[in-house]
Structures are given as structure tokens and as C-alpha cells.
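Just below sit the structures, each encoded as C-alpha cells.
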Structure I
Amino acid sequence: MTKLLLKLFVKNYKNTDDKAVRERYGVLGGTVGIVCNLLLSVVKIILGVVSNSVSVIADAMNNLSDTASSVITLIGFKAAGKPADEDHPFGHGRIEYMAAFIVSALILLVGFELLKSSVEKIISPVVVQVNYITLIILLLSSLTKLWMYFFNKKLSRAVDSGVLAATAQDSLNDALVTFAILLSVGVMVVFEINIDPYVGLLMSGFILYTGFKAAKETIDPLLGTPPEKELIEELHKTILSFEGFIGIHDLIVHNYGPGRIFASVHIEVPVDIDIVRCHEQVDLCEKVVNEKLGVELVVHMDPIVTNDETVNKTKEQLRVILTGIDQRLSFHDFRMTPKGENRTNLIFDIVVPVSIKLSEEEISEKVTEGMRKIDPTFFFVITFDKDYATPH
């Protein structure tokens with residue numbers, strides 16, 4: 001069914017790297033969600049009113065909010081696909097994240113309303129009228145939502161969309177919730193025991209939990225999160241494949257929405273390298289990274305000494321001391337400048353992941369103590385850098 005819909009409504013649906021194709025995937029997902037959720041909500045509202053069931057009405061409201069969510073998803077995809085302009089030079093990709101946040105806010109609103117109505121029904125119970133037709137419709141509703149889960153999951157994987165992935169999870173949640181309602185209605189039909197408001201109460205907690213979870217997952221990329229581990233590994237592998245590049249540091253990645261990633265990096269090159277040849281390699285590197293990984297890369301060159309035995313030995317000693325303090329610590333831009341017989345300046349940057357609890361002063365003291373045991377003439381000029389790229 002999913003493949004048939006893609007063939008009918010998404011031209012060149014296999015070319016998922018195309019931004020226009022990606023947008024059409026989002027439009028298809030949003031349109032299918034609107035149609036299915038609107039039909040389900042109308043049917044359940046009628047059933048809920050006739051049977052006086054708070055949980056069925058609550059489930060109908062949940063489907064109605066899903067309809068609004070699908071509308072927002074559709075609009076978000078369309079708006080996110082707009083090209084860059086004077087006011088938004090990096091494009092409009094983050095609108096997709098904003099749309100997902102609005103969807104999560106609607107989920108939370110439904111959860112609070114359901115909580116309120118369930119508590120009211122527990123305090124003032126009402127008689128629930130149900131029949132086997134209600135059971136059949138609820139079962140079909142649960143199966144429909146289960147299909148929507150697989151449908152949106154396939155779309156999200158095809159175009160790597162967080163919004164469609166969240167929509168898929170929401171559909172799975174709805175399928176489980178509707179099944180729970182089906183269970184409560186079945187208990188009422190078979191045993192004539194009214195657990196309807198208590199199921200509604202449990203559902204409200206479940207919906208609120210998923211709403212808060214969805215809100216956090218959409219706020220995080222807006223605030224800024226570390227890039228995916230796989231992307232960092234591919235960047236390292238691709239950059240270091242070029243002639244003369246012997247190390248990288250100060251990698252910073254900015255995400256302006258799906259398919260809109262910008263990065264900057266410092267590349268270490270031998271101090272005696274042919275500068276013209278190196279510049280050609282830098283240009284080629286930026287081009288290859290863009291074509292291969294879809295990342296707009298800016299490179300800064302850092303020349304370092306590679307053929308001095310004393311410098312290399314001291315660097316290795318520093319590396320041992322840093323890993324002894326914490327294996328996540330690293331350094332770069334190492335320079336060694338003798339100032340007479342009684343003083344040698346060691347100038348370098350230490351990269352500190354945000355998860356390390358040691359202060360810069362504590363790290364500096366430990367490095368100084370360890371290195372001066374090796375050579376009392378060492379003096380230090382240390383700059384501390386934050387690691388913005390490594391996932392924690």
C-alpha cells in the first residue's frame with residue numbers, strides 16, 4: 001500500500017536525496033494523516049456521544065489533534081523547503097523542528113483535557129452504553145493506526161525525517177491507546193464493570209508522557225545538539241583521506257534543518273608543506289565533503305612540526321599525562337619554544353568534552369605537575385577548547 005501511494009503521488013520517489021522529492025514525501029505523509037485521522041475522529045465522536053464514553057471521546061479528540069498535527073506537518077514541510085532569502089540566509093529548514101514542537105504542544109493539550117474529564121467522571125460516574133458495533137469500530141481504528149505507524153515509519157526512514165518519525169511513533173501510541181479503550185469497552189460489555197474513566201486517566205498519563213518526550217526531542221535540535229556519531233566519523237575519514245592532512249581539531253557542526261548542515265574545521269598539515277598544493281587540497285576537500293555528505297565545510301590550516309625528535313617525544317609525554325587524567329582529553333597546536341637554558345615554553349590547546357567534570361584549573365595543575373616531573377624547565381601557555389562535535 002505504501003509503495004503504491006508513493007508511485008501515485010511522489011514523482012521519482014526513489015531519488016530521496018532530491019529536496020523536492022523529500023518535500024513530497026512530507027506532503028504525502030501529512031495528507032494521509034489528515035484524511036485518516038479526520039475520519040477516525042468523526043466516527044469516534046459519534047460513538048462516544050451515543051455511548052457516553054469519556055475514553056472513546058478522548059480518543060476521538062486525540063485523533064482530532066492528530067489531524068491538526070498532520071496539517072502542521074504538511075505546512076512545516078512546505079515551508080522548510082523554501083529556498084534561502086535575505087532574512088534567512090541559511091534557509092528555512094528549522095521550520096520543520098518548529099512544526100514538530102507545535103505538534104507536541106497539541107499532544108500535551110489533549111493529555112491535560114483528558115486528565116480533567118477523567119477525574120470528573122471518576123468523581124461523578126455516568127452510565128456507559130456500549131455494544132458490539134462499538135467494539136468492531138474501535139478494533140478497525142486500532143488496526144488503521146497500526147498501518148499508519150508502518151506507513152510513516154517507512155517514509156521517515158526513506159528521507160531521514162524526525163517529524164515523520166515522531167508521527168509514526170504517535171500513530172503507534174494511538175493504536176495502543178485505542179486497544180486499551182477497546183479492552184475497557186469489552187469489559188463493560190462482558191462483565192458490566194465500568195472502568196472507562198480509569199482507562200481515560202491512564203491514557204491521559206500516557207499521552208502527557210509522549211507529549212513531553214516529543215517536546216524535548218523537538219526543542220533539542222533548536223537549542224543545538226551534537227552531530228550524529230556516524231557523521232563525525234565520516235567527516236574524519238573523508239578529510240584525512242587527502243594528501244598532507246595529518247590531523248583535525250576544532251570541528252564545529254551547525255544544523256539548520258534536514259539537509260542544511262554547515263561545518264568548520266582546523267586541519268593540521270606539516271609546517272614545510274607546499275602551501276599552493278595544500279590550498280588545492282583544501283578546496284578539493286570542501287567540494288568532496290559537500291558532494292558526499294551534504295555538508296558545507298570551511299577549512300582552516302594549522303601548520304605543525306612533524307620532523308623534530310624532541311618535539312615529538314615531548315608531545316607523546318604530554319599525551320600520556322592527559323590520558324592519565326581523563327582518556328577523553330586531547331590536545332593540538334603544540335609548539336615548543338626554548339627560552340635559554342632554564343626555560344622552555346610549551347604552547348598548546350587542550351580539548352575538553354563538556355561531560356568532563358574537572359575544571360580547567362584542575363586540568364592545568366595536573367598537566368603542569370606531570371610535565372615538570374619530566375623537565376623542571378617547562379613552562380606552559382595552555383588554551384582550553386570545548387568539544388562541540390563529539391556526541392556525549
Structure II
Amino acid sequence: MSDKIPSDGAARSRDIRLDFFRGLALFIIFVAHAKMNPWAAYTPGKFGFSDSAEIFVFCSGVASALAYGKLFDDRGLLVCSARIAHRCWQVYWAHIGVFFAVLAAMLGVDMWLGTGDAYVRGIDLHHVVSGDVARVLLALMTLTYVPGLFDILPMYIVLLAMVPLMLAISRLGTYAVLAFIAVVWAIGNAKLIELPAEPWSDRTWFFNPLAWQLVFFTGFAFARGWLPAPPIRRAAVIAAAVLLVAMVPFAYDPIALSLPHGQPIRDALAPYFDKSNFALLRYVHFLLVAYVAYAVAGPAGATLTRWQNSGWQTVLRVVSLVGRQSLPAFLAGVMLSTLCGVAINLLGQSAIATLFVNLCAFGIIVAVAYLAAWFKSPPWSKPLSVAARRQKVPETTPPCQGSGTSLAA
């Protein structure tokens with residue numbers, strides 16, 4: 001939620017809140033995905049009905065509005081749609097690439113450790129190397145085979161593809177687009193339309209994009225001004241925080257299952273915080289989390305800006321960098337979540353081993369973000385500085401032997 005999200009365009013400044021919270025979500029997603037990672041038991045999703053996925057998708061909606069909204073206003077629907085199609089193409093091949101990278105890594109681990117196909121099977125990729133390979137590869141390329149670890153990017157492709165439609169509907173007025181978002185969510189939440197996740201069973205995509213577009217386009221709507229930014233009032237922030245705390249006993253398993261009638265209550269609530277079809281209780285919980293975070297960040301991210309001049313400066317800068325380079329950082333996190341699972345399994349789940357593995361993974365994710373930012377600069381197109389030009393050794397023509405004619409000639 002934003003009070004003064006900067007306008008789009010090449011010269012616009014970055015919104016520190018967007019980068020920071022998206023980067024924070026990426027670190028949490030890595031921890032939650034890493035197999036056998038003890039830290040996963042302490043991620044925010046264990047204590048509430050929503051988790052880091054909502055943060056990431058919401059922030060992606062905001063970023064998409066900033067990236068494509070001005071283009072739609074200035075150049076029209078056709079050019080905007082072409083730009084989005086290009087991005088979908090990039091994300092699609094990123095999805096395919098990271099799939100095969102992870103598959104190759106797990107095949108290598110099984111070969112190295114002599115574990116047969118244990119690690120490949122552990123992340124449900126054994127179908128690719130056994131059985132009807134042609135059928136599996138065709139399903140992979142058509143996104144009708146989406147293993148559990150690889151379900152976010154296909155959903156994101158669908159959400160991006162919906163952006164031109166939403167922008168076109170917005171020409172009919174704000175109420176038209178908001179109503180359309182609500183109807184599409186109702187269809188997805190009711191499971192009226194689901195996408196197949198594998199050709200040999202009736203399993204469907206874990207993230208139903210028709211339902212999850214609600215949180216994506218909520219962020220999009222705030223950034224476009226379709227929804228007004230909520231006022232920050234002390235009483236409202238306290239009320240939101242109290243409601244979040246009150247939900248913990250019903251979301252955190254050790255507490256929920258120890259309460260009298262805890263299991264029946266949790267079973268009754270389960271359909272309302274279903275993750276796959278983004279049930280209503282998840283949305284309410286996320287809005288409460290977002291409002292509290294919005295208030296804590298301060299107007300236009302004033303609190304985060306103050307951190308830039310404090311001892312938290314390095315943390316803020318690093319997390320925000322990861323948020324700016326979200327796609328390469330996410331891809332690195334997917335690969336590392338499998339490799340770190342192997343490392344934790346081999347080293348054990350002691351506190352020191354877990355700390356070592358997680359910190360190494362964090363360092364690699366940050367390094368990937370720095371490298372991606374460096375490549376995007378791009379450094380090879382920048383002119384040399386005066387000092388660099390002075391230090392450059394002038395080229396000399398090598399002397400010719402025999403005749404006065406150059407060898408190059």
C-alpha cells in the first residue's frame with residue numbers, strides 16, 4: 001500500500017518500501033523452501049494465515065503497475081501488451097532454465113553420493129528421467145507439468161498476461177475493474193477453473209492464478225490509484241496488530257492443537273485459509289499485515305529512509321538490492337533451496353550447521369543480486385574516465401622482420 005508511489009518513467013526514483021519488502025520476502029521464501037531447514041519452523045507463515053508468498057505477489061503487482069502503467073497511458077494497449085508479452089517470454093524461459101538446472105544438480109548429487117534417485121525423487125523430478133520422457137517434456141514446456149518447487153513463476157506468467165486485460169477494463173472505470181477482479185477471484189476460489197499440474201494425475205497448479213490475482217491486483221490497484229491509500233491512525237494500527245496476535249493460536253500448529261477443541265476449530269477454519277485457492281481469511285490476514293508494515297515503514301518509507309543513516313544501513317541496502325533484482329535472486333533461491341537441503345541432510349540439523357548453511361545461501365543470493373545489477377548497468381557501455389584513459393597503454397605496431405611490409409598485410 002502506498003501513499004506516494006513515484007510515478008513511472010525512466011527518471012523516477014525507486015520506492016524503498018517496494019524493494020525492501022520484496023527482498024525480505026525472497027529471503028523468507030528461500031528458508032521456507034529449503035528441505036529439512038529448521039529455520040522454516042520460524043518463518044512468518046507459521047504464525048499467521050498468510051505468508052511471504054502474499055508479500056512477494058503483492059509487491060510484484062505494485063512493480064508491474066509502475067513498470068507498465070505509464071507505458072499504457074503514453075503508448076496505448078498494443079505497445080504495453082507487447083512489452084508484457086516480452087517479459088512473460090523471459091520469465092517462461094527462466095522457469096524452464098531453473099527447472100533443468102535443479103534437475104541436473106540433483107542428478108549430480110545422487111550420482112556423487114550413490115543414492116540412486118533419492119534426491120531427484122525427493123523433489124518429485126524423477127518423472128523426467130523415468131517412464132514416458134517425451135510426454136513429461138511436452139507437459140513441462142506447455143506448463144501442464146508444474147512440480148511443487150516450481151509453481152510460482154508459472155502463476156506469475158499468468159498474472160502478467162492478465163495485466164493488459166485489466167488495463168483495458170480500467171477504461172470503463174475503477175468500479176468495473178475492481179468488480180472484474182472480485183469475480184475472477186470468486187471463480188478461482190470456488191475451483192471452477194483449475195490448471196493441470198501433471199498429465200498422469202488430477203493434481204492441479206498449487207497456486208491457482210485466478211484466485212491469486214486478487215492480491216497481485218490489489219497491489220496493482222494501489223499503485224495505479226484505483227484504490228486510495230489507507231490513512232495511518234494509531235487506533236487502527238493497534239487494532240490490526242491485536243487481530244494479528246489473536247489469529248496466532250489458530251494458525252500456529254503447536255498452540256492450535258493443544259487448545260481445547262483446537263483441532264475441530266482448525267479443521268473448520270481450514271477452507272478459509274486455503275493457500276492454493278487464496279481463501280478469504282488469507283486475504284484478510286495479509287491486509288492486516290500489510291497495513292501494519294505500511295504504518296511502520298512510515299509516510300513514503302520515512303522510517304526505512306532513516307535506517308539508511310543508522311547501523312541498519314548495510315542490511316537495508318543489501319535487502320533492497322535483492323528486492324530490485326527479484327528474478328535472478330528468486331532463481332538463485334530455488335537452486336539453493338535444493339542444494340542447502342542436501343547440505344543440511346549431510347551436515348545434520350545442529351544449530352551451527354544450520355546457521356552456516358543458511359548464511360552461505362544468503363551470501364550467494366546477495367552476490368547474484370550484485371552481479372545481476374552490475375550486468376544491467378551495463379559496465380561495458382560506459383566511457384572510460386580521464387584517469388583510466390591516461391593509464392591505458394598505447395598500442396604499438398610490432399616490428400617486421402625481413403622486409404618493410406607489415407605481417408598483418
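Every number in this text was worked out from the coordinates using simple rules, so none of it is lab data. From a predicted model like this one, the values you see are computed outputs, not experimental measurements. Cβ atoms are built from the backbone, for glycine too; each structure is taken alone.
Using mean count of other Cβ atoms within 10 Å over residues 176-183 as the calculated read-out, with 20.5 as its value, let me know the right label among I, II. Source structure for this number: I. Among candidates I, II, the computation of percent of Cα pairs over 33 Å apart that gave 40 used structure II.
Quick check on the output: 21.7 is Kirkwood radius over Cα pairs in Å, for residues 112-311 alone, derived from one of I, II. Which one produced it? It was calculated from structure I.
By the measure FRET efficiency 1/(1 + (r/R0)^6) of positions 48 and 160 (r between Cβ atoms, R0 = 30 Å, to 0.05), tell me the structure among I, II with the highest figure. List each step's numbers first, then the result.
Values: I: 0.20; II: 0.65.
When FRET efficiency 1/(1 + (r/R0)^6) of positions 48 and 160 (r between Cβ atoms, R0 = 30 Å, to 0.05) is calculated for I, II, structure II comes out on top.
Starting from the value 45, 43, 29: which structure in I, II was Cα extents along the principal axes in Å, for residues 216-367 alone calculated from? It must be structure II, since only it matches. Consider the structures I, II: one of them gives 0.95 for FRET efficiency 1/(1 + (r/R0)^6) of positions 56 and 304 (r between Cβ atoms, R0 = 30 Å, to 0.05) as calculated from the coordinates. Say which. Working through the options, I get structure II. Name the one structure among I, II that relative contact order in percent (Cα under 8 Å, 6 or more apart) of 28 was derived from. Among I, II, the structure yielding 28 for relative contact order in percent (Cα under 8 Å, 6 or more apart) is II.
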